[in-house]
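Since every read-out is calculated from the coordinates, none of them should be taken as a lab result. Nothing here was measured: the structure is a model prediction, and the numbers come from that model. Cβ atoms are built from the backbone, for glycine too; each structure is taken alone.
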Structure I
Amino acid sequence: MRDDLVVSFDRALRTLAGHATSSRPVPGANLADAVLTPDERRHAAGLMRVNHTGEVCAQALYAAQALLAREPGVRREFAQAAREEEEHLAWTQRRLSELEDRASLLNPLWYAGSFAIGVAAGVAGDRVNLGFVVETERQVEEHLTDHMQRLPGSDARSRAIVEKMRDDEARHGAMARAAGAADLPFAVKTLMRFAADVMRVVAYRI
């Protein structure tokens, strides 16, 4: 357990310090960058900042959930998903730099809150833990689809990143479902959506 805590702490430091890495190529890196108006650039950056913050939250959630998972197989699944989410973090971080913008100033707060939520899910047992992944990824898929529609039409680089992220999130949800996820109560799903909506509104601007 002590080693797991060290790994979890290291992940938090790397996430908040902006040291995410990716073994896969950045989606859309071979595409020409669009010439965006100032308003389009600001809007695209706001959406990508939301997605970057979502990946900060994902790192915290998966770290906490893996820490408290009972079954080694479930813990391995969380670790693999967390690695892919770190790649998403690196991709969105790079795209924000290309758009000459920054990550959310509240990322430490988002990380701490998400870690606490992950601990609560983990304490409830593996089936609930997995059910939380299923619902989280379902909601993330929805908002990424929404971002695909809201990004400036010429911003092919951002769109390529969001599309690949959406594919990965769908796979993570399917993995959790196949592993025996429990269906969460409607009230829990509603609370999760409310918390995500607050994050999206605030992170778009701050």
Structure II
Amino acid sequence: MEIVLMSRSDENYPKSLIHLRGHNAPAAITMIGDPTIMRCKKLGLICSVRCPGSIVLKTFDAIRDLRDAGITVIGGFHSPMEKECLGLLLRGTAPVIICPARNIENMRITAEWKGPCAERRLLILSSFGSAARRVTTELAAARNEFVAVMSDALFVPHASLGGKTEQLIKHSIQGVKPVYTVADSENAHLLASGIQPLAVADLAKAFEA
């Protein structure tokens, strides 16, 4: 599949990257798939690697509802919880944006992704240059920040107390754009900080506006 390069000077380059990152915005982004998906309002999905069992089923229900509501979801889909969510999303018809924590040159497109790409509802998007050939902890953190910046709102099913995901949403994103989580005692630290429980119906109405 063709790889498209979009430079910062391109009129279709995401304005959110320039607005939030300024001169630190990537000089170019690369993509495979339909670039018009970037025009949709996007809900970012980021979840810590370890996700308590009490949150898992609630998250699956939320993802199915988001999918059926036609909301475009963007994420790295790297953690176990995120991978499961991707599988559910790809079974629907809503657009999905996958952001690997590496460059996408010579990237193998899985059989699961080929159908949605052909149907023009899947976009693979990267902010990394050719030197980023392998996923690292640092690249994963940068990718999550990229997802957060590209999103109009963020859904964090769980963020471990004191972990990098919690730091990202509390110190970089919260207050800049809406952040939602799963209502559960395991997320008490997130709810106490002002992060709101996800209400899919309300979010769908907001995304229609």
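A few remarks follow.
- Answer label among I, II for the case where Cα extents along the principal axes in Å, calculated from the coordinates, equals 50, 35, 28: I
- Given 4.5 for mean projected area of the Cα convex hull in nm², for residues 44-107 alone, calculated: source structure among I, II: II
- Computed 24 for relative contact order in percent (Cα under 8 Å, 6 or more apart) - originating structure among I, II: II
- Structure from which -10500 was derived, helix-only ellipticity at 222 nm (-39500 (n - 2.57) for each DSSP H run of 4 or more, over all residues; to 500), options I, II: II
- Identity of the structure behind 2.8 (criterion: distance in nm of label points 7 Å out along Cα→Cβ at positions 164 and 188, calculated), options I, II: II
- Origin of the derived value 2.6 (distance in nm of label points 7 Å out along Cα→Cβ at positions 92 and 140; candidates I, II): II
- Parent structure of the calculated result 1.5, given that distance in nm of label points 7 Å out along Cα→Cβ at positions 132 and 148 is the read-out and I, II the choices: II
- Computing mean count of other Cβ atoms within 10 Å over residues 180-187 across structures I, II gives 13.4 for structure I.
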